[in-house]
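Once you scroll down, you'll see the structures, which are given as structure tokens.
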Structure I
Amino acid sequence: MIEIRLPSNLQKYRKAYNFSQEDLADRLQISRQAVAKWENGINYPDITNLTLLAGLYGVTVDALIYGNDCSGSAGIPSAAAISGQRLAEFLLCAKKNSYAGNGAEEEQPCRPEAHDFVYEDSRYWYMDTYLGGRFFTGEEAVWEKQQEKRIPIWSMNYTGRTLADNFNSGFLKEALSHVEIENPFRGPALYRKGDSIYHCFQRGDMQWFQGREEIYYGNVKIYECEFHGGAVQ
């Protein structure tokens, strides 16, 4: 039988992030007493609060409930610190000016039935290309411009699917447009609008990383996507 470790994990994650019970309660818009009851195993958070907690701490819901590793993403060096502020800033601009920002697709895709988005500045060239719709797979990549050449330096592959008819791609794009420079891979750790909740958890840095994003509508998961990538040389 799988042991539920939620009460102890909730306490360890909260302390790892230096949150008091009052701090966490304020973030979730609940009472401090509710947090205390979760950590004492008297009550369990509902799926909405579990999703919010997982997004806040950068882990999966399953890891929060059953996992032994409570280190989360604390202590992981930021992507910008490892690979350079300039590339991280470029990735944010590229993402916000392509799919996430409703940018125009290339008229001639690089593969049959592909959807391609391109962005560039004086130093880098970016392409996001994916296949499919409800079930999709794709790749984002960055090339550095060196005289007349383009040298590939970074890439990320992703595969995902929608799980319900009420999935809203507009909400996904809105969440992705809030990508953060500390982890410029997909969207932020947590983004919420009305009954829609997006959360993304990731491990690693620009050299080597893995992650997963999910969208819940109310208590129902309606979208999921896994991604991984790193440096190219």
Structure II
Amino acid sequence: MDRREIAALLAFIGRLDPRTSRADQGEARDQIAQWHELLGDVPTATPHGWDVYAAARQHIRLSPYPIRPSDIARPWESYRRDRLSRHTDPTPFADPDDQAAWMAELAVARREVAAGTAQPAPAPAISSGRDGIDPALEARLKAIGSCIPPAARAALAPFRRSRAAREEALAQGQPHALSVRCEWCLAQPGEPCRRRRIGPDGGPRGTVPRSTPHPGRVELANGQHDVRPRHTTPA
């Protein structure tokens, strides 16, 4: 607030609480100078909820003591803290490699939120289903068929042999052994078969995943795939 706004505020306060009024012009000038020194960075009002007249009215209504500049500054600082606590820094448009520009953009956004000229940015919510997918990202997923590019999938295939075999079988329209339970090692659907290690005493020492499923599991999957529902023609 500038001196004129401070004078208007003091006139408003004097109408509500005559104890703060100064009849002498010299005392009035000193009072305006004092309040301006302490409240010069406090705005009269902001587009988002702050009103210095409302803060002054609230103090005069609730407190039996004459209002002081600190009774205006405290609500203003609380207003700033509340807005910053609800603010989540959005991703700046500046180049991430330009640290100075990146930090400057974040600082400007925070100052605007604290000053009441911009609304706090909420934390991004987790979208449910496919409603929140970016249309550009969805179009690219349809183009490549997966979130993993084909080149990366091919490079990972030697390290994910079981998954690679399953994806290849599904792409060719064939059944995959991992879709059924293995009767030999008791691996559940979706889990790879395991090779049992037998100790010198004949007891099991542990199991390790197999890169290929057991033959019986493959036959079981093929048998279920070959079963087709039969429709009988009524006589």
Structure III
Amino acid sequence: MTPHQPLKRPHPPATPDEELLGTKRRAVIAQRTEAERIDRIERDLAAGFAALRDLGPAVTFFGSARVPEDDPRYAAGRDLARRVGEAGFSIISGGGPGLMEAANRGAQDAGVTSVGLNIELPFEQAPNPYQDIALTFSFFFTRKMMFVRYATAFVVLPGGFGTLDELFEALVLEQVDKIRDFPIVLFGTEYWGGLLDWIRDRLIAEGMARPEEGRLLMVTDDPDAVVRAVCAARDVQEQPAA
């Protein structure tokens, strides 16, 4: 099955996410009771909380699963994760191939804990071999919570719809003060420049976002600037409460 292949309705769910989201519309065949679904959600959360409880400062890296090892962006992502690791951070990724693998590999290069938060998908996602802690989540929303809860900052490497989803969810959390002092770094000015132009020229120019909200994103090609940003955030976040 490919992601764009039409399916007969109703059909068996390919993942727990599809089973949860599709049964009320009768798009998929229900396989669990509501109580069983809630139990599975609780198990996702409990497993993440237990495995990452003692992680310490960490930075979450996002990026495409479709970038091969011989792509310069893979080497750049691996090098950046190594540098961030050497600054004292564990590295969290989505646990899959491509730039997620590059981030986990960079963590192991630096000798810091490499975390992969995998997701059950019917295609593309397969765990990479560079994870010290490897978790597999049934649901996107439980996985997303772990990306944020245990991170000091997000570093966003080039990516597609999944990367954009994670990026904009973090932006919304910053916009409404659900998270604070939390850098969101876009690494790669050539790749991300068009998105920033659109945010400025459409969202901000047409009043859909405030000018200061455009500054929630940092874009750079400089690994040292990324390290400085995440270290500065850690210093603020670790200050004792007044």
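The greatest value of distance in nm of label points 7 Å out along Cα→Cβ at positions 101 and 157 among structures I, II, III is that of II. Work out which structure the value 2.8 belongs to, where distance in nm of label points 7 Å out along Cα→Cβ at positions 45 and 213 was derived from one of I, II, III. Comparing all candidates, it corresponds to III.
Read the figures in this text as sums done on the coordinates, not as results from a lab. Note that this is a predicted model, so its numbers are computed, not measured. Cβ atoms are built from the backbone, for glycine too; each structure is taken alone.
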